[in-house]
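K.L.:
Okay, got some structures for you below.
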Structure 1
Amino acid sequence: MLPYLLLATSYAFAAAVQPGPFQAFLIAQTITNGWRKTVPAVFAPLLSDIPIVCLVLLVLTQVPPLFVNLLRLAGGVYLLYLAYGALKTFRTYGRPDAAPPAAVSQTIFKAALVNLLNPNPYLGWALVMGPLLLRAWQENPSYAIALVVLFYAVMILSTAVILALFAGARSFGQRIARGLVGFSAAALLCFGLYQLWLGTTALTS
């Protein structure tokens, strides 16, 4: 069970600190409206990911095992790509207030819509979390449940902490966020190599 928990933690942390549409929206809202009014929006993925997860799992359970193993290889390559992007971001981390503030008042539903229209959750669940969840379920359903719970707990908590850093001190928050992106690059690299090893082992066994 421990490998699944470590993988869920590392990927959730990386997903939370990687700059993207959802994070940019939350940071803009934090700068505009403050941390207290924005922090409820960190729970938005719990709403937006429901149709995404259901769709991905429906597809993955209808395809042969060979396809899922090939997805593991694709997921490994995707994670290495994310690690490369995180490394580039670490080297040239820009201003945290570069994202334009939203004109309308923030709600958790608007944040959920931003995340629903973001391609990253679809790719993440199709290439990484989906195959990993199915593998955990086959070993023990409790592993799969723990995997999902820990994934969202770490992602929500990490996002809330990042917003608090930006709200408390923008320059300090920027430095910390840059360091977290660098750390996530290393985590994604290790996770990607592990995914490639899993996919290769499954295909050659």
Structure 2
Amino acid sequence: MGTMADHVALQNFRRIRTGVDPAPFLAELEENSQDWLRRTSRQAAIAVQRETQTIFLRGPTLAVLPRPLRNLLRINLEDVHSSMWTPEAKRFPVTCKFIQQVAQEQGGKLARATVVRLKPGGKVYEHIDEGEYYKKRNRHHLVLHSPSGSILNSGGESVTMQNGELWWFDNKKMHSAVNRGDDWRIHVIFDVMPNRS
């Protein structure tokens, strides 16, 4: 696992770029470390994400509505297509510029985006990202910090991602992640809506 030859035959993963310098991204995180615990809904409400912490950079527009109102109106955020920048995003200009550039390079439109860290020895448990939102968008991971390598599984395949690598993977298949290291594993996770015209 981990060689370019191994990646050629994979169906559920594609390494897009290597050699991205994590330092500027990590500097932003260091300056804004309070944001890790600013919004805890993801790890609190989504059981498979309980060992993670998240900084939201772009989220569904209707997330601004209080949960009781969304429930009353039967709004499922997994079906909401529109997204917008969060208040936290302005504190992460390097990260936001990078993900916008990737979307533009792919001829697509940037959608939701987060920075997610997985605790030492932690897991993101098996799940499929379901809903109308996910059906139309491509999921990307930029590895910022994972000294022992970042293990991601999807559709029966497994890769070990390294610092500074940008990957696409199929989150519409059953997938999971493992952090076998003794430090937090940090990824920028973002979605791109392809231009289908």
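K.L.:
So relative contact order in percent (Cα under 8 Å, 6 or more apart), computed for just one structure, reads 46; which one of 1, 2 is that?
P.N.:
The structure behind it is 1.
K.L.:
Let me ask another. From which structure (1, 2) was Cα Rg over 2.2 N^0.38 Å, for residues 29-84 alone calculated, if the value obtained is 1.70? Mind showing how you got there, number by number?
P.N.:
On the way: 1: 1.70; 2: 1.25.
The read-out was computed on structure 1.
K.L.:
Here helix-only ellipticity at 222 nm (-39500 (n - 2.57) for each DSSP H run of 4 or more, over all residues; to 500) was calculated and came to -27000; which of the structures 1, 2 was it taken from?
P.N.:
Working: 1: -27000; 2: -5500.
The read-out was computed on structure 1.
K.L.:
When distance in nm of label points 7 Å out along Cα→Cβ at positions 45 and 189 is compared over structures 1, 2, which one is greatest?
P.N.:
Ranking 1, 2 on distance in nm of label points 7 Å out along Cα→Cβ at positions 45 and 189, first place is 1.
Every read-out reported here was derived from the displayed coordinates using simple, explicitly stated rules and does not represent laboratory data. Keep in mind that what you see is a predicted model, and the values were worked out from it rather than measured. Cβ atoms are built from the backbone, for glycine too; each structure is taken alone.
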